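Several structures are given next for inspection.
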Structure P
């Protein structure tokens, strides 16, 4: 794996990388790829003129274009880093261009709807499409937040399709590993199920809880006396509302399944509280603490293995 931290010189493995959408994730991927030396040229695409200028000024890309067709000329890899609900329109635009043998990949956190949109745009067979999802982020946003080290020691899940070309998959895998990411491969459906339970549902609950409390007449005292545990639990309610709206709509079926399962468990807890069933409450809390401790050990082992 290429060490992008020490900036060791490497031989480029691709000529032109195009990143469409220079927000936190797209900008960080572009900057990391440029710093890694694995690409001879990194081209950005963004409709916001000030962002294009800043992207070049900050060294995120070599050049930045407003015109998608011009940017994609001669591209070897095209990374799609736009919001999920904008992906369908972008894929339709790309399908009208001559992309040659370029590899398409993306960073969306819901894969099923993106794959469906890609098949509608390009046809049923997508040998040069490698769907992906980096599990990383920051409370900062915009091209100014671009960080070439953002993905270091974070998981990136690639969800190759049955017809995905092995060479295309290898290129995308190599680029992510060069940024220090821990890359795993997973089926599209499994990815959406796992992320609905471990990421999307917690965000939905945090947004819902904070909104519920904020609507109460006594909300000033509620927030005034909230302790650190409340702050930690609700921190993710500070995430980008538009982005998360798109994620929930894009991964609707898997989110609903996770939410229904949780609602059943929540109803059981309510019944236990109502009935004064301390034994059931203790069982649930004990299992939860044990699971949390196990999860903590797994995280520590992963960190030690990469240090």
Structure Q
């Protein structure tokens, strides 16, 4: 027990290069045995990584894999994507949800072709200058596409880093800056792709949000939160849950997101170039706010409106 506590103290104090080295070694060894086989990892290409990152935002990897393969078959390069119609991209996005990501990916591809000759840039500044790319996506592209020593903080990595260095995340004991600092210090030099993939897989399969498997975690001896009691975790999460907004208090079928998705799905099912009237969409949804929903979809690049006719852009 004394040895385990000593290891934990060294990990919390990031000045200890020995603890960081041990954490890196344990996690990378675990990843070598248990890492997930995913198509964007098996054949690494910056454009493929970009597509995967856009698809993986708020969508589980298992759902993304078949859509990823179909998307790359139709749009194998940034140039082929950039030269397509937005409507075609939105149609192929079916089943992934959050359709604005399809419009954003199309805009990024066009910018990459116009500014960089179709090659994804590797510098942070150039990545951030692309439409729809923020700090996380830029760091993820640098790590996964170019193997840079970057520290992208997605939901899984943020949770793992918080528990490892600061303890249970309910309530949060560290802000974004502190988590980013620790994550950056932990990146295995020259192995950014492998290291961040390992962190993501650990968060997705072992250090999960609701039922962490501490007994089989390779970092349990260094973790400030371990061992975590799932019942205590659930109680803490409930006690410190953020206030729910008006949409969150509705049934999903009553939400704006659901209604927008129904409209896009209906437009997808129409012949290419065809549209539906606002009145037809109102009958479909049985809601009085269809005009406002259509206006929002038009602003987001997901619909084109000509008079009373609404179609994919």
Ranked by distance in nm of label points 7 Å out along Cα→Cβ at positions 40 and 112, which of P, Q sits at the highest value?
P
Looking just at distance in nm of label points 7 Å out along Cα→Cβ at positions 192 and 248, which of the labels P, Q belongs to the structure with the highest value?
Q
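For the read-out FRET efficiency 1/(1 + (r/R0)^6) of positions 64 and 232 (r between Cβ atoms, R0 = 30 Å, to 0.05), a value of 0.20 was computed from one structure; give its label from P, Q.
P
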Quick check on the output: 3, 17, 21, 19, 14, 10, 8, 5, 3, 0 is P(r) over Cα pairs in 5 Å bins from 0, in percent, for residues 104-175 alone, derived from one of P, Q. Which one produced it?
Q
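Readers should treat all values here as calculations from the given coordinates under stated rules, not as data from a laboratory. What you see is a predicted model, and the numbers here were worked out from it, not measured in a lab. Cβ atoms are built from the backbone, for glycine too; each structure is taken alone.
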